[in-house]
Structure P
Amino acid sequence: MMAGSEGDFLVELRQAEEQARKLIQAAAERQKQLLEEAELKGKKRVEELRSQLRTQFEQAVHQAEIEAQNLIANAIAEAEKKSQEIENLPAERVIPAIELLKRKLLQKWQ
């Protein structure tokens with residue numbers, strides 16, 4: 001009787017071992033699958049962030065270009081305004097200013 005129940009016990013033990021091996025293998029495969037999925041999600045997220053950063057950088061560059069163009073346009077407009085003011089000065093004001101400028105330049109050169 002004992003031999004029979006020992007045999008049954010060994011069969012059950014082997015079946016349990018086989019089932020445990022299968023569960024361990026399934027868990028390892030699932031872990032590998034989850035790791036691959038996480039890696040893919042991570043790569044996708046990194047690419048999304050790169051794309052967002054690229055877009056933000058391009059927008060910042062574009063905005064900087066617009067601001068630079070505005071600064072240049074304003075500087076040109078101001079220079080043209082000053083130039084027009086100088087052109088509109090009467091000769092009696094311009095000649096003394098030129099003479100003063102000549103004297104200052106001569107003083108610096110001496």
Structure Q
Amino acid sequence: DEFPRSLKFCVDRLDASLRAISGVAPRRFSNDAEKYSGRLLAELQFSSIDEVFEAGLHDYIDRIQTKLNQIGDELFRAYIRQPFVNLEDEILVQQEFQQQQQRRVCRF
């Protein structure tokens with residue numbers, strides 16, 4: 001009456017791997033990918049096969065796939081996507097910084 005071990009095992013490894021990357025302890029999270037993987041793992045640990053079939057196997061698997069996609073999206077946001085940088089603003093900031101550095105050097 002337990003959920004198939006292969007899916008539970010994979011989500012457990014996913015959750016452990018995310019925590020190994022960030023260094024966060026179990027039952028805590030530093031980003032939404034960890035939060036959602038922990039939530040999915042808990043759901044799988046406490047689900048019974050009877051509950052799966054009552055919900056409908058196809059619908060249940062679709063919901064799991066949607067949750068895995070959400071974890072993937074959050075993983076991308078947390079570790080891969082770089083924030084947009086307005087180059088014009090960045091150039092102005094760098095120029096201002098250089099001018100401040102030059103003023104400091106000239107004072108001595």
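Computed from the coordinates by the stated procedures, all read-outs in this text should not be read as laboratory data. Just so we're clear, the structure is a prediction, and the values are computed from it rather than from any experiment. Cβ atoms are built from the backbone, for glycine too; each structure is taken alone.
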Figure out for me which of the structures P, Q the number 0.10 belongs to, where FRET efficiency 1/(1 + (r/R0)^6) of positions 39 and 63 (r between Cβ atoms, R0 = 25 Å, to 0.05) was derived from the coordinates. P
Cα Rg over 2.2 N^0.38 Å - highest-scoring structure of P, Q: P
Assuming -26000 is helix-only ellipticity at 222 nm (-39500 (n - 2.57) for each DSSP H run of 4 or more, over all residues; to 500) as calculated from a single structure, say which of P, Q it is. Q
For mean count of other Cβ atoms within 10 Å over residues 15-22, find whichever of P, Q sits highest and give me its label. Q
